[in-house]
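The structures come next, written out as structure tokens.
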Structure 1
Amino acid sequence: ALMWAGARGLASMDGGIRAGRWLRTEGMQLAGKTIGLIGYGGIAAEVARIARGAGLRVLAWNRTPRVAEGVEFVALDRLLADSHVVSVHLLLTDETRGFIDAARLAAMRPGAILVNTARGAVIDEAALVAALRSGHLRHAALDVFDKEPLPPGHVLATLDNVTLSAHSAFRTPEASETLIRRAQDIACRISA
């Protein structure tokens, strides 16, 4: 949902209409474009499945080798350069804190969309703001932040080319049931 919101400029249009302006933005058609997944676990695999169904080419980079049908695993620099959308799926560790820094943002395709549903601290927020303000990145769609909840007046909330959600990409009854079921399965395996 965040990828499509960024591609179509929904945050800007919504804000404009609520302010009494009939604002129509030029969107990006995603079919035929490339999405790059940084980190490839269960969530990224589901994003890949949905993206392929919507007609996107799927690239991925993972710290440990992976193979998945319909996904081309490539070097990180190629993923950044070739992807119209970059979606972050890394766990937060000492090694991944600030992983998406100014250099990696600069290596992204001009006009790309960055989606983060992983952890806020994986992205250098100051570098992200600079890339958004300069126009190098078309849009950022963020569900997670370095500090949560996002403080009132935070610079990310002032930018028209940012879509924000409150760390809720996973919040559905079905997702909660899946988490409970997986935890039960793990507990059963441990106790067996």
Structure 2
Amino acid sequence: MTPTVLIFLKAPVAGAVKTRLAVDVGEAEALRIYRWLAERQLAAIPSTWPVEVHFSPAPAAAEMKAWLGEAKGRTFWPQVEAGLGERLRHAMAGAFARSAEAVFLIGGDCPGLNAKVLNRARDALREHDVVMGPACDGGYYLLGMTTARPELLHDIAWSSDRVASQTRQRVEAAGLALAELNPLRDVDRLADWRAVERRD
């Protein structure tokens, strides 16, 4: 099984990315950190796995391609103008329509999501319907599945500390088998970034 990784990113514009972090470090430094995190995340994905970069805003296609490069197996897709749940559902459905064997939904701000963790997630899908990597803030850094599961993305309190717990409830309600990875830290605030600096 070769998963297709769907990474959701914003165009690298100061003041539009990592806004909570920017409160403490300034917009320019927050932008630098955002770019570093996204580039690091892409580099961690195994080179034989297809990658779909789902970006916003939609007119930023040329900018995103110039920034991240059009590597083999990497394609770029504008996100639909909707709430996060609908954007995730739309991207997931499109990937499976393009014959993805499995889909991983990730962001670009979890430096602990390395190739080892990604491979562990892939292996988990051999015996489970869904795999989730819970984030330390109550969200998740990865959600993976082998079949489109839009019901897992409905009625979620996005950007809250209830995302992972509500997703578990959706999985259970659907009668699906869930595998969970170890919790990892997203970088949203200064304390998160300081923890990354200490580790690296």
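Taken together, the values in this text are just the output of simple stated rules run on the coordinates, not laboratory data. Keep in mind it's a predicted model, so treat the numbers as computed, not measured. Cβ atoms are built from the backbone, for glycine too; each structure is taken alone.
For this structure, a couple of remarks:
- Comparison of 1, 2 by relative contact order in percent (Cα under 8 Å, 6 or more apart) - largest value held by: 2
- Which entry (1, 2) yields the derived value 1.4 for distance in nm of label points 7 Å out along Cα→Cβ at positions 131 and 155: 1
- Given 0.65 for FRET efficiency 1/(1 + (r/R0)^6) of positions 83 and 99 (r between Cβ atoms, R0 = 30 Å, to 0.05), calculated: source structure among 1, 2: 2
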